[in-house]
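The structures come next, written out as structure tokens.
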Structure 1
Amino acid sequence: MDIYRVGLQGRCPHCRTTVVFAPIGKYNETAIQIAKKSFQLSNTACPACWDLISSLTIHENVESESGKTETKLQGKFLLWPRQAARPDPEEVPQHIAADYKEAALVLNLSPKASAALSRRCLQNVLIEAEGVKSKSLARQIDEVMPKLPSYIAESVDAIRNIGNFAAHPMKDTATGQIVDVEPGEAEWNLDVLDLLFDFYYVQPALIKQKRDALNAKLQAVKKPPVK
């Protein structure tokens, strides 16, 4: 999850614009210490859409093996909005979009569940849109890599590196299995799906729409249509 604090750069969870987050007043930062845990509430605003963003960061003081006290991050939570906005193109098949929507919905609540859903969603996209034949996700990615533009291929290939399939083979062979995830893995999976949705569903539909409009004009002047 991005860190949403005044003065930091990040992507707004409301409008998805990359901005430097703006102050909202005297309640930008509130910190509370309870026993060994510290809770920091951060409030900021997006200067693009001017909507409120509230997030909570939790740290805990733990004693290391050397006897020193160290502060460790326990969790980061997006309080408002409840989940970051995600594009939902109408061209995406309903059963694929359903997994994507649920993966986005639980991203901040359970990255493990989100990653499991997005891996299954990715596998369905590769099977249905590209017709890959391999059984494992890693080999399906190998099949599709030469057919994708380089910027998408590199992003798809990074799923294996971030997910560390070698250490977690269940991610490769049983994509819907809930297993531990690497930092940023769940969100990266959704970002890659955004790219694939645009490539496989949105752009072809847009091109067809433009071609149909052109053919209608050609037909009106009795010229042959474009194929």
Structure 2
Amino acid sequence: MARLEIEHLNIFYTKGKKRVQVIHDFNLTLPQGLIYAIVGPSGCGKSTLLYTLAGILSNYNGKIKIDGEKPSPKKQSIGLVPQHYGLLPWKKVKNNIKFPQHIRKEKTEKQREQKVIKQLHLEKLLNRYPNEISGGEKQRVALARAFIQNPELLLMDEPFSALDALTAEKSHSLFLEIWNDHPTTTILVTHNIQEAIKLAHKVILLSPAPGTLKYVLDSPTELEIREKIATIW
């Protein structure tokens, strides 16, 4: 599990000849072993923040430290569950699950791998390709890929948003079950307030673009979140 420190973080992207700020002066220290949900309006930089923390985007100034080091997918085990799961269509499920270790030339821990696959009910899907499984099954494969690598930091970008309500409900329960067995510092981006309340220990509220951290709420109620949102959106 990792300790994440963010100091005076400003993130930008280039649009034509303009430099557009997406995240403004973001400061936060995340202790180990908690789930944080980030909630904010569309376009406020939630996903950009996540991919910057993952070490994928680098157009920023300020400091990001994971256990004292800059984020790097090559140096640290950072689990990422992108919005549309990020599965490689030409690889079978079993190879998608092991892909991060393959890239880093690491071996998976067999016992952990088998346990995660069993917990997520993927045993019968291992030899299928992504186009042969449902959205809910793809989401479980993406979760397995993240948890099997024993991440120091787990980043999730609206991983349940493409699922119908019933499938999302089942996926929430599976996620919490597997997280409780393999707890890791987690940041979940979501637009769903109920989902944030159900899954996260703390909820982070961002302002409209450029996204600025406004509140960090500890186990809030839906009413508390909505009252805070009314003051900033």
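Comparing 1, 2, where is FRET efficiency 1/(1 + (r/R0)^6) of positions 39 and 207 (r between Cβ atoms, R0 = 35 Å, to 0.05) highest? Could the numbers behind the result be given before it?
Numbers: 1: 0.10; 2: 1.00.
Going through 1, 2 one by one, FRET efficiency 1/(1 + (r/R0)^6) of positions 39 and 207 (r between Cβ atoms, R0 = 35 Å, to 0.05) peaks for structure 2.
Given 8.0 as the derived value for mean count of other Cβ atoms within 10 Å over residues 63-70, which of the supplied structures 1, 2 does it correspond to? Walk me through the numbers on the way to the answer.
On the way: 1: 8.0; 2: 14.0.
So the calculation was done on 1.
Matching task: 3.5 is the computed value of distance in nm of label points 7 Å out along Cα→Cβ at positions 7 and 191. Pick the structure from 1, 2.
2
Can you say which of 1, 2 returns 13 when relative contact order in percent (Cα under 8 Å, 6 or more apart) is computed?
Details: 1: 13; 2: 30.
It must be structure 1, since only it matches.
With Cα Rg over 2.2 N^0.38 Å coming out at 1.27, pick the structure among 1, 2 it was computed from. Could the numbers behind the result be given before it?
Details: 1: 1.27; 2: 1.00.
That value comes from structure 1.
Can you rank 1, 2 by Rg/Rh (Cα atoms, Kirkwood Rh), for residues 79-182 alone and just name the one with the largest value?
Details: 1: 0.96; 2: 0.92.
Once Rg/Rh (Cα atoms, Kirkwood Rh), for residues 79-182 alone is worked out for each structure, 1 has the highest.
1, 2: which one has distance in nm of label points 7 Å out along Cα→Cβ at positions 23 and 111, as calculated, at 3.1?
Working: 1: 3.1; 2: 3.6.
The read-out comes from structure 1.
Quick check: -9500 is what I get for helix-only ellipticity at 222 nm (-39500 (n - 2.57) for each DSSP H run of 4 or more, over all residues; to 500), calculated from one of 1, 2. Which structure matches? Walk me through the numbers before you get to the answer.
Values: 1: -12500; 2: -9500.
This value belongs to structure 2.
Taking FRET efficiency 1/(1 + (r/R0)^6) of positions 47 and 143 (r between Cβ atoms, R0 = 35 Å, to 0.05) as the quantity of interest, name the structure among 1, 2 where it is greatest. Provide the component values of the computation, followed by the final result.
Numbers: 1: 0.20; 2: 1.00.
By FRET efficiency 1/(1 + (r/R0)^6) of positions 47 and 143 (r between Cβ atoms, R0 = 35 Å, to 0.05), the leading structure of 1, 2 is 2.
Could you tell me which structure in 1, 2 was used to calculate distance in nm of label points 7 Å out along Cα→Cβ at positions 55 and 103 as 2.1? Numbers along the way, then the final one.
On the way: 1: 2.1; 2: 1.0.
Computed on structure 1.
Bear in mind these aren't lab numbers, they're just calculated from the coordinates by the rules spelled out. What you see is a predicted model; the values in this text were computed from it and never measured. Cβ atoms are built from the backbone, for glycine too; each structure is taken alone.
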